[in-house]
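Following are the structures in question.
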Structure P
Amino acid sequence: CSDTAGLATAQNQAPVATDNCGGTITYTKTSGAFAAGSCSNSGTYTNTWIAKDVCLNTSTTFTQVITIEDTTAPTWTTPSGTLNVTVQCSDVEGLATAQNQAPVATDNCGGTVTYTKTSGAFTAGSCSNSGTYTNTWIAKDICLNTSTTFTQVITIEDTTAPTWTTSANALNVTLQCSDVEGLATAQNQAPVATDNCGETITYTKTSGTFAAGSCSNSGTYTNTWIAKDICLNTSTTFTQVITIEDTTAPSWTTSANALNITLQCSDTAGLTTAQNQAPVATDNCGGTVTYTKTSGIFQNGSCGSTGTYTNTWIAKDICDNSSSIFTQVITIQDTAIPTWITQTGSLNSTLECSDTAGLIAAQNQAPTATANCSIVTYTKTTGSFVASQVCSNSGTYTNSWIAKDNCGNTTDTFTQVITIEDTTAPTWTTAAGTLNVTVQCSDAEALTAAQAQFPIAIDTCDGDVSNTVKTSGVFVPSETCANAGTYTNTWIVKDDCGNSSHTFTQIITIEDTTAPTWTTPAGTLNVTVQCSDAEALMAAQAQFPIANDTCDGDVSNSVKTSGVFVPSETCANAGTYTNTWIVKDDCGNTSDTFTQIITIEDTTAPTWNTPAGTLNVTVQCSDAEALTAAQAQFPIATDTCDGDVSNTVKT
């Protein structure tokens, strides 16, 4: 089945035919598909041919059968022995890995190779923890051709000695020579080992004898152990050293500080007694205890005759273990307290808040004390200013002193209270009368500016006295003029302590000195009328000018002076009336004179009452009388203004 070249050669073969008449023969091949046999890699190809001559005569069928067979077993690609392994009996993971390995085979014709493993049971060796597992495999191809057997040998060995789980030196112990119970406990201890493959471990102990040290009460016991597993692998030696020592110094039975004493500097008998005392010690292992005292010299304290004597002792046992130092402190003290000479309250004072010099002088005062044994030093605590609840400029400074002597004996506190008060009212820096002003009744802007002014105050202690209180006065008109009068405004200001200033007064004088003015333009009431036009004259006489005043809302009280008729020099019926007006406001301011001129003219000629032609007459030339009578006649005329127009002129 693997002979690809042979199959190709076979497939390329072809039969040959001959024809009785010659000519070209044509062949037709039918290639048969592979027909599997008893397994998929074996079977047959059946190919057929027919031959035709030039006349299409067809031959019988020629058949070729190519048989494919698979008789070759799979072969192992994994080299023999490569799966063999030796592992420690404790190597469970290594054993599992080895057991999970498997060889690999290949088949010349392909297809799936199946494996059959036979797992061998454990075969014990020279000891129960060593031995072998022998596993075998065979491989078959799909045509059941079977390979040779592949063998794997897993060797289990135990070459690892037990190990100590007890840490080296863990059983070592150092004991005091007096610790009998501790020694028994230490001798009864034993180390523990473990084996990588389990089973029973056996121990062998070698107990060491006591080896004396540098001192008869000190020395060592050295004990050793070995451990073996069931395969007789032997551990390293485990060593225990029990050290016996005498390092415990004698201990003082006299309590610490029991010999300490504090004495007044004058108590010499007490000092002698204290110096003659001594402590007592005991040792845990017995034997004689020896004492060494070091007498301390007097150490001056922080003041005069105070200070300390510090005496020390050490105690030693026979192994020269030295005790802790026992210390005796004899304290010499001076506890007398200084007393104040300055009387209580004598430094208290009350000052105005502005009295800086007085405050400095008060702050510079200090009380005096005396002490019976040493110099006195003073500590002043300067109190900050504490404002009163009602006034931030008044309050108190509370200063205190303590006096100490050289030994730190402290007096009671001496207190000084400096009382700060504020009884001085603010004063006005704005000069009296400087805000007074006189403005016209019509000058609203000037009045607003005057009302917006305010005086400035200053206080000796209060830095901000802008909280002035203004009382705005109402307008008080003058008795003679309602538009003139005064506003009287007043201010007071208080400092933070409620001290009130005197009243500051502002008088705003309102005056009316401006006369009314005529709104009717000059000349607009002048008129010219005919002497005969009585109605027009009446209308002209009834006219009057209009005035306005800056403050007085009603200036209709104008006064008219009516002028008499002044005839012209040339004509008695023509002439003028000159009327004048003045007006006063409520404050008596008089306007300019307004003048009206009414001009009377006569430009209308007389008219004849005698009808035209009525004096015409016809007379006889001989009628002289009639002529005289006719000559004596004259016409009658009338005039609109002139009552006498008899001054006719006859021509």
Structure Q
Amino acid sequence: MSFANPLFLFALFAVSIPVIIHLFNFRRYKVVYFSNTKLLRDIKEQTKAQSQLKHLLTLLCRILFITALVFAFARPFIPVDGITNSEENNTVSIYIDNSFSMDAEGENGRLAEAAKNLAVEITGMYDRKTRFLLITNDQETRHMHLLTADKLLEYVSEMTVSPRTLDIRDVVEKQKNFFLNSEKGKQQAFYIISDFQKSTSSLKLIKPDSNTVYNLVHMKNQSTGNLYIDSCWFESPARIFNQPEELFIKVVNKSDQNQFKIPVRLSINDSLKSIGSVDIESNSEKTISLSYTNSQKGLFKGMIEISDYPITYDNVFYFSYVISEKINVLSINSVPSGKYISTLFSADDYFNFQEVSEKNIDYFSFPKNDLIILNEPEKVQSGLIQQLREYVEKGGSLIFIPGAKTDLKSCNDLMASLNSPAYSKTDTADTEVKTINFQSRIYKNVFRKTEENVSLPILFSRMKINPSGRSMTETILGDKTGSPALACTPNNKGKVYSFSFSIDPSSSNFARHPLFVPTFYNIACNAKETSEIYHLIGKNNVIDVPEVETKNSDDIFHLVSTENNVDYIPETRQNIGGSSIIVNSELRTAGNYVLMNNNKPAYVFSFNYDRTESDLSCFSKDELLEFAGQPQNKNFKVFEGNADTIQSEVKSINEGIQLWKWFIFAALFFLLAEIAILRLL
């Protein structure tokens, strides 16, 4: 039992007053003179024991009367689970879930607005001395200190739904860490107002604080169904000018109803490119594809749309990519020059082709090139090995073509530094290419149909590639012996293409075969380092911008979305061969953003809302009660999210079980008992 006004207990010293009076009366002697002893017969005989009993009962009633009256003024109560009154519990924590799922409709309108109203009601139930901690999904710095009631109400009124998600487990940890030092050992009340989505409520992983009572305020939404676009992707990371594209789109139906003929619209640069439809069963997902052709170069801003209500934030999905005006290719040749490669790339304006001798290499030019071809080197010097390794690791693509005079040891030193398969000594036995990997990005969409017994390149001499132990190596062309004739090995951000043969006519007829042009052309087109086609809002995204360099430290990048009227300045890092931007949670609006450098469009990036909130499946009140009923969760209480219910429940928690009325009744009882004793005994 605790007291709201414990200072009144000092009034218990008043109990000494009837005690003193009682003792004083015991020592008083009253002399009565009788003229005639006959009058004694008229006096009611009374024993000494009866007189003492009457006095003791009267004294007891007076003591109990004063005690009950003092207790009544001290306002005794029984705390709920040990939480004391506001005199001691003067800090209260409130978490308001302002994620996208709270934009759904509830019994009292939008859940987000209802949650804000409940926070206001809770605040009003505490006295002016109480300080509040406010936690939201935005995790704003200004919220992360103790607030007065007026300041809390101001912040709550400014709240809007947020694209950020925050797991209930993390909410509990943040509140616990905040009070870890400042309020250590002090009892707390924590109100968690949320719809308790299953995707963001890891209840079983919560580690509660024994000094905190967690009040789970359940906000019930009226509809749990949602249809949304989950993601999109291309099979190949490179977009090539004037070639068909196939975009894959995953649509998810999180409802109990089947959906039929749902239109899916694809727009590129504000122009409708394709329309499809999807039939999708209840509580399932389906992937569809839409096709179109890149008929121009430059920045491409894509948007996919469906229609669904009432949750609309996930009806649109943004993506973007860049098709460069030029692809830079550098060929490092031995003597004589690689004329076949030069003829191929020099004839196409899409490529900026340069070739140098292996004895006259400018290492500083490496980062400016998308593809480097090391064509039949006699010996790979250690300096060149180091520079090529750095080039590939940072996103460059390398083609290695061995020659008849290539030094095997230095060649394998290069392959080892690039984590690529090693070569064996030259084999002069004739063989031919036997297999083509049609699923490789190099040959995908090259052949309209495949035929058996087709004539493939003949190899007169080759250096056998040994891919054993290189699980990431992809065989693009294979010879009759089962060894790779052309292999691709990824290395960090870059790729290494290894030929087992030379394209010189003395080593193979590959340069005169129809495969020569699409092989080198598509390797070059896929060599361009590209960014992800979309990113998620709410994450700390570190995004490489390989083609954009700031000329000086004063240059500032801007991410601009004209559709959303947003101009965002990201943090910038300068790298060798490019730059990186850091986009944090301050960017809140989904869309396509053009990266402006010196007021000129330099690149394009897309940002989408996290789809974690799209699954509206929530824990019911009964499930929360079951969770709170477990022995380890005795500090958890569950309330229905309406003002009337929570007001009575919160009052009960704040004030506990009030006992002052019972002590008033007890005081009256003892007063009446004293009167009865004095009159009847």
Structure R
Amino acid sequence: MNKYILGSILFVLACLTGCDDSNDPFEGTDNFITSFTLKQGDQSLVASFRGDTIVMNIPEEVILSDVKAQVVCSENATIKPDPATVYNWEEEMFFTVTSLSGQSRKYLYTPRRSSVPETGIILLNTQEELDAFGAKGISYLDGSLIIGQQLGTDSIKSLAALSTLKQVSGSITINTRYRGHEFAGLENLEEIGGSFQIISADSLWTVDLNKLTHIGGDLDIKSAAVGDISCSSLKSVGGNLSMEAPFVSTEFSALQQVSGNLSLKGKSSVEKMSFQSLKHVGGSIEVSMSAIRLDFSELLSCKDLNVTGKTLLLLYCPKLQDISGKLSIADNPLYEVSFPALTHLGELSLSCPKVNQMNMPLLKAIDGNASISIAGFNPEQLASLESIGGTLSLTATGSVKMPAKLKKVGKISLGSGMSEIDLRGVEMEELLLQGSDMSTTVVKGDDVFAGSIVMSGLSPQFQGFKEIGSLKLNYLSNNGGTTNIAGINKITGDFSYWNNSNIQEIIMPDLQEVGGIFDLYSNIKEFHFPELKTIGGDTRICVNTTDERSFPKLEKVGGNLLIQTGYEQYGNVYEPVLYYPLLKTVGGTLYLRPYGYNETQNMQNTKLTDLNFLVSLESIGGFKIVNHKALASYEGLKKAIKSCPETNWIVEDNLYNPTYKQLAEDGLWTLPAEEE
């Protein structure tokens, strides 16, 4: 058989471009190698791709000599290191392809020697079939290997006959019907182009793949018995790496890259899990097992990092710089969470009640939400943090400040437990006060706060916040007490309260102006807005009880005004005190009805006899009153009647239903005697 003399190697990189089409915008984000060929004379060796791995099959009789490499890359992409400087194509190496826009992709070039291979999918369902295949002495299988069945009675108890097998271009699967305890026979595997899977082989004790350097697809070990997993030479996994077994010992000291997810689902408690050479995980790292220490000492990047093992005392990631997805650590007895090199996070969820040190000194941005529930929050340990794109949910104790450089947050959500929190200088769309009782918490903010406040518990003590964007009160409960929302003078937008609550009173003692909509609907006993003078938008006052302190200074409503006047239902009589002594102007329609919330419910008021509570009213844009069966006098509208357009006059189903002209022109303010 001819031999090829090995000499100097010249590598020429050729980048092919697509057809020019001026109508298609070029974004320059592609960073792929689409073909890779080593050529000598008229003979070419064409590589295959397994994910981000370039597999070059070199026949055993071929000696590389005077070889030229031809590579097709994405348009305008560059490749490093310079291939012209590479002289040994018998060794593995990494190439990084960078797009015009600066996005990089790392490829592993791996050569392999092979004799004339066995090809196809090899099914070995019995011990006899496995031994016969092994007797061929095959070192390279150009296909896939399936050992054992998932169901049936035939079983395999030894893999020893496969000891010559070194390379498989496809996948290897070991199914349930492998009933042996030992892994001997596959320990000489050096490369698997596809996946390696152990599917519920529950008699297997060990997995020894110490000569294996590369897996193009997934490494998936699922067993109820495997206690030791050793892959000491494995450098890269092109797909996912998943271990779901009661292992107590693992060895992955050479592993540098997992292109997919890394999933650790151990069934036993281990002192330490170490991936001391692992630099890149293209997908998520999921840890849902009992481990005291996790060591990722060289890890630079991953998509997600999720730890839910509940026993972790130390998470060591000193070089981790970027988590594009979510960092989530839940219910572990950690005292410190430290990521000293981390600069970017997609999302953060930290729920560890014992953590009193959260050290991320270089972190500049969190793209999405950040949920932090820990014992101690020290802003100096987030000294570089400038922005949070989503919601910052914070539960802590003691006095809390925001990081000095943090100026912009989408929303901030606060829980109970803090004595004080200082939000001055932080711009946000919404402040959510979620703690059920924040009455002892001091919340400091700028005097003018452009965002919205949403409250779902007892009000904190506000300092600043004299003017806010809007206020929404959700369900409030303090077992019959008072919620005092003090310090707010002006709401430039809307105010709303639309939930029933187990409280006696809501009071806003300092509120003077609401610029937008004012919505009030609840069955609580008392609402008091003693200083409120102006409401700019539509107003609905749909409550069962008002009194002389509810709206004593209200002068103007810019939009429509709906007032619930009281009704009787199931033997209960709801009769609010209608007291608006200074109300002069309603820009829209003034609408009086017994039950304010739902117009379709035909409630009736049998108590209201006159409209004298509107005696100061001077201007209205319309008037509507219905279902007041005792109403006999409209004298309260004398000052305002001429301002009301006749087309906006609706008076129906009352004891007295005068037309607009009967009041405005004829002066028939009370029910004529003959109609009584």
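Things to note:
- When distance in nm of label points 7 Å out along Cα→Cβ at positions 132 and 580 is computed for each of P, Q, R, the largest belongs to: P
- Looking across P, Q, R, the calculation of helix-only ellipticity at 222 nm (-39500 (n - 2.57) for each DSSP H run of 4 or more, over all residues; to 500) that yields -7500 traces back to Q.
- Taking distance in nm of label points 7 Å out along Cα→Cβ at positions 76 and 252 as the criterion, the largest value within structures P, Q, R is that of P.
Here, each number is a calculation from the coordinates, and none is a lab measurement. Remember, predicted model here, so these are calculated numbers, not experimental data. Cβ atoms are built from the backbone, for glycine too; each structure is taken alone.
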